[in-house]
1. A value of 0.10 was computed for FRET efficiency 1/(1 + (r/R0)^6) of positions 149 and 349 (r between Cβ atoms, R0 = 35 Å, to 0.05); which of 1, 2 is the source structure?
2. A value of 22.2 was derived for mean count of other Cβ atoms within 10 Å over residues 237-244; which structure in 1, 2 was it taken from?
3. Looking at mean count of other Cβ atoms within 10 Å over residues 341-348, point out which structure of 1, 2 has the largest value.
4. Given a value of 30, 23, 18 for semi-axes √(5λ) of the Cα gyration tensor in Å, for residues 173-460 alone, point me to the structure among 1, 2 it was derived from.
5. For which of the structures 1, 2 does the calculation of helix-only ellipticity at 222 nm (-39500 (n - 2.57) for each DSSP H run of 4 or more, over all residues; to 500) return -16500?
6. Kindly point out which one of 1, 2 the value 16 was derived from, the read-out being relative contact order in percent (Cα under 8 Å, 6 or more apart).
Structure 1
Amino acid sequence: MTNRRLRVTVFLLALTCYLAVGYWLQVRHGFILGDALARVSAAQAVLFSRDPHLAAIGFIFTPLTAVVQIPAIALSPLWPDMAERAFSGTIMSAVFMAGAVIQIMSMGTDRGLPRGYVLAITALFALNPMIIFYGSNGMSEAPFLFFMSWAVRRLIMWMVDDDVHHLVTAGGIAMGLAYLTRYDAVACIAAAGVLVGATTYLRARPNPRMRRALLDMIMVSGPGLAAFLGWAGVSWLITGEGFGQFTSQYGNAAILEQSGHSAPAFGEGLAFAVVCITLLAPTLIPLALLAFARRRRTPDWHVLAAPVAIYGAALTFQALSYATGSTFPFLRFYIIAIPLAACLAMLAVPDGVLVPAKRRGKFAPVRRPAEQAGRRRPWIAYAPVAATFAVAIPVTAWGMGQPEFAPQEYALGAVLAPQPDSVVERKAIEHSIAASFSTERAIADYLERLDLPDGSVIVDSEYGFAIVAASKRPRMFVVPSDPDFTAMLNEPGAHGVKYMLAIPREGRGTADALNLRYPTLYDTGADIAILEVEVPNDGDSQPDWRLYRVNDVSPAA
């Protein structure tokens with residue numbers, strides 16, 4: 001089987017696996033993470049809101065993960081679970097994670113490694129429980145891993161053959177799109193620029209070394225910088241805030257403050273990050289030492305700098321973000337340690353025949369003929385490294401069951417090993433997390449049965465996104481992305497609003513637009529509405545809801 005056919009086969013196998021897991025978790029069991037459903041709701045607003053427009057996608061998250069779901073969301077009138085159960089998110093993450101699997105595999109085939117070894121490392125990466133989970137749940141981890149692994153792979157090849165095509169792909173495509181997926185990428189973009197600039201400066205002889213180094217830096221980091229400035233500029237023009245994730249009432253900083261989370265001591269925050277990285281890649285240091293021992297006497301020994309710098313920049317960014325109190329204690333934020341370990345496993349064994357360069361640069365390291373001979377080596381040269389990498393699977397599976405480090409993953413136990421009769425507090429919490437958004441789906445069903453006209457129900461999308469996403473009639477809702485939201489909120493009765501969905505004015509509810517305009521709405525109806533239904537919430541960390549009927553302001557009333 002040729003390498004191309006092998007890549008297609010592996011991609012389809014991984015894609016099928018992640019789609020099946022996503023269908024089982026989200027459609028069959030309703031296990032949906034909030035950020036994944038929020039992205040689905042954003043994509044839905046672009047097509048099916050009262051005022052469909054691209055800016056309805058929002059500016060808290062970077063846009064790519066929601067934009068690529070729009071074609072799948074277009075099918076939601078035919079299959080409501082595409083939006084209601086966030087299966088469009090599953091499709092997005094499954095495609096990107098299958099692509100990340102191919103990038104990891106290609107790191108081995110690019111170096112001419114034995115096919116059995118390449119497939120073993122690829123399978124260990126693809127079947128890691130964190131990779132399976134985030135390849136199927138619609139979160140942003142899958143596209144981020146894909147773009148970062150694509151960039152690292154191309155930078156490794158650039159260091160080997162100085163082919164400018166690799167810099168164009170790594171910087172012009174992968175890095176730019178990575179920033180439109182996750183804010184973490186800004187650290188990787190900066191690290192890539194420093195790495196490429198330093199490498200070119202050191203090996204470009206004779207002068208002008210500085211000019212060549214500067215050009216290469218611009219080539220690899222310029223598109224990412226353009227994406228950074230472009231997204232901030234568009235956000236500022238439309239919302240008045242360039243970085244809504246950090247300054248908006250819906251951003252991380254505001255959520256942390258509203259939820260009462262206090263920043264950890266700096267040392268404790270770094271220790272938390274180290275533990276998470278260890279849970280995800282417990283043999284990272286041994287693999288790094290094996291790779292260094294293998295590479296230190298070869299002409300392209302510096303290829304190790306690419307994965308360490310790029311993947312390491314993302315890990316450092318997350319560790320410092322948590323240690324300084326600007327993000328959450330989530331295991332998933334350190335998931336990039338898994339492809340880092342896989343990449344090191346590909347570099348910790350003897351090379352075969354490297355894939356030929358399309359345009360070998362004049363500063364490429366000279367390889368001795370013996371190094372390109374690709375002679376067969378005994379399995380003992382590869383088995384210890386594969387076994388070292390394999391340790392991650394049981395350790396990570398155990399770590400995902402530790403609520404203090406994996407609060408978003410440990411509730412999988414309620415689906416994988418349900419104990420409905422258990423009265424243990426942890427099992428009760430697991431069940432409530434697994435049942436997240438069932439209440440919101442019930443509210444959406446209730447409102448649909450009322451047969452209301454468009455623009456009849458006003459709700460803030462901070463928590464209400466789950467109700468809108470679950471509805472077969474999203475045009476029934478008035479949400480903050482609608483241009484007339486403020487006018488309808490100020491005078492709901494005069495603008496045809498019949499119902500208001502309210503949440504308690506506490507925690508994140510203090511930033512709810514309805515609570516900001518009517519502080520007593522949830523408790524009393526604020527003299528503009530009458531309580532019709534109260535709905536206790538079954539989901540973990542989800543608010544109770546009250547549906548208020550707006551007072552009739554017609555002359556007859």
Structure 2
Amino acid sequence: MSVRQIRASLAADPQVGAGNVLSARMALGIGLDQPMLAFDTDIDAIPAWEPITVRELDRRVRARAAALAAQGIGPRDPVVVCADAAGESVLAALALTRLGAIPALVNPRLDAEKASRYIRRLTAVGVLTDERHRAALAGYDTGTPLLPEIGSLGAGDPDAAPPAYRHASQDPVAITHSSGTTGLPKAVVHSHDSLYAAVRYRLALPRPQGSDRLLSALPGAHAATLIALNLALSSHAEIAFLSQQSAAAVLEAIELRRPNGVLGFAATWSDLARHDLSARDLSSVALWWNTGDCAHETHIRHLVAQGSREALVDRRRRRIAGSAFVDGLGSTEMGHSHFHITHTPETDRYGRCVGKPHPFVDCAVLDPAGDALEPFEIGELGTRSPTLALGYWNDSATTYRTRVRGYFLTGDLVYRDEEGYYYHVDRVVDSVELGDGHRLHTAMSEERVLVGCPDVLDCTVVAVREGERVVTDVLLQLAAGADRERDRTKEVKAALEEAVALTVRQVVAVDDSAIPLGPTGKVRKVLLREQHLASLGVAGDAAAEAAR
């Protein structure tokens with residue numbers, strides 16, 4: 001059976017989903033002894049970066065399933081998983097779904113106080129974590145018993161594992177959480193079918209260039225990692241998982257592993273923009289694959305100038321300089337990016353264009369009443385898709401509040417053009433009404449500043465209401481060697497829309513440490529607004545209003 005046949009067989013089987021891809025691969029009995037997966041930390045007796053086969057992966061998973069079953073874990077039991085090592089998180093998730101349990105993945109970068117509150121709301125049957133997080137959580141009441149240390153599970157007997165659980169289409173197979181940039185993260189529930197729907201769609205397409213040997217720089221405790229894992233297993237593609245998403249870790253791994261494709265979030269591409277990529281060997285990379293928030297033009301251009309890809313030149317397939325960058329827009333709740341656009345050094349459709357919807361997506365730009373808007377009118381993105389999560393765990397109020405007329409409201413402000421391309425301008429919570437028909441969209445303003453100011457690596461626009469007027473501060477993170485003392489107010493204002501430029505109070509160069517980030521690397525703009533309100537002497541109700 002060829003790779004194409006493996007893909008076709010899994011895509012055609014309606015019983016295959018996010019909860020049983022590994023078992024389905026084992027049942028096919030093909031390609032089980034080829035090196036397929038690697039992790040950046042030691043796993044059991046397997047050294048870091050040593051590739052393991054599908055057969056060995058199954059053995060490691062069954063060992064953990066046996067150990068968890070011995071602890072009484074079984075079908076429909078939610079179990080918290082929180083570990084620094086991506087490999088431990090991935091293997092634990094696979095073992096729990098094999099049992100029919102529900103892994104509740106918690107980002108290890110979430111601070112202990114917030115993590116404890118989040119875990120308490122899950123009402124899980126146990127917490128599966130590493131020594132560092134066991135110590136960090138010791139002073140907090142999670143309301144959940146600790147299970148054995150996550151690294152000890154590999155000592156289980158693989159032959160003692162119960163038979164793989166048979167999932168139904170709507171069975172919950174994972175709980176992952178939102179970024180938490182506006183407060184306590186929301187617990188999002190994914191089903192057997194929803195978390196596999198986009199994978200099934202991709203299996204029916206030709207395997208894209210750059211997807212046969214992957215490096216995942218996605219957070220290990222994220223739905224995107226589970227999707228990447230299932231896609232690799234279903235496509236018979238090699239994949240290596242990083243536990244860190246920093247540029248330094250990614251660059252080192254690229255030079256070591258020589259991947260053809262790199263998966264990540266916008267925060268990683270932003271971090272890479274701080275490095276001279278021409279000084280590194282990135283020639284193996286044909287594809288950068290972004291998910292979650294869409295990426296900024298300047299960061300994309302920085303990446304596609306590197307690497308190499310195959311292209312038709314004079315009717316012949318040749319290797320040429322420059323790579324491709326697949327952008328889009330997704331979220332934990334959306335289950336997969338719902339849009340796609342591919343950038344190369346030769347393309348020029350930017351301006352926060354997230355592309356066109358995938359064929360499995362039905363979306364619309366909606367007004368506050370839930371009615372569809374016309375092209376070029378800005379509204380909230382509503383979407384229907386088989387990839388959508390079931391809702392929020394233990395929070396039916398939020399689940400139903402985010403639905404209108406059959407659409408899931410993503411919290412993103414977008415518009416579409418007459419060709420059907422969609423453009424992302426901001427998050428609803430970050431956009432500010434200016435009056436006279438004008439709004440300040442922070443994300444689009446940041447895009448404009450980055451394009452207009454070449455020595456700015458990243459930018460954060462903080463807008464708060466001071467009485468009847470809006471005051472905006474523009475925080476600039478500069479390239480190495482840039483003059484931090486030079487006043488850039490004039491060029492920043494020139495890059496902004498006129499109504500937005502009039503609100504600018506100050507333009508200031510800041511250190512990276514001045515920008516608070518959430519566990520997935522997103523800027524915590526709500527916290528920044530609270531800090532700036534405090535600096536203006538505004539507190540109480542105004543701060544609460546700014547945080548909404």
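Nothing in this text is a laboratory measurement; each read-out follows from the coordinates by a stated rule. Small disclaimer: the values here were computed from a predicted structure and weren't measured. Cβ atoms are built from the backbone, for glycine too; each structure is taken alone.
1. Corresponding structure: 2.
2. Among 1, 2, the structure yielding 22.2 for mean count of other Cβ atoms within 10 Å over residues 237-244 is 2.
3. Numbers: 1: 27.6; 2: 15.4.
Going through 1, 2 one by one, mean count of other Cβ atoms within 10 Å over residues 341-348 peaks for structure 1.
4. Structure 2 accounts for this read-out.
5. The structure behind it is 1.
6. The value was obtained from structure 1.
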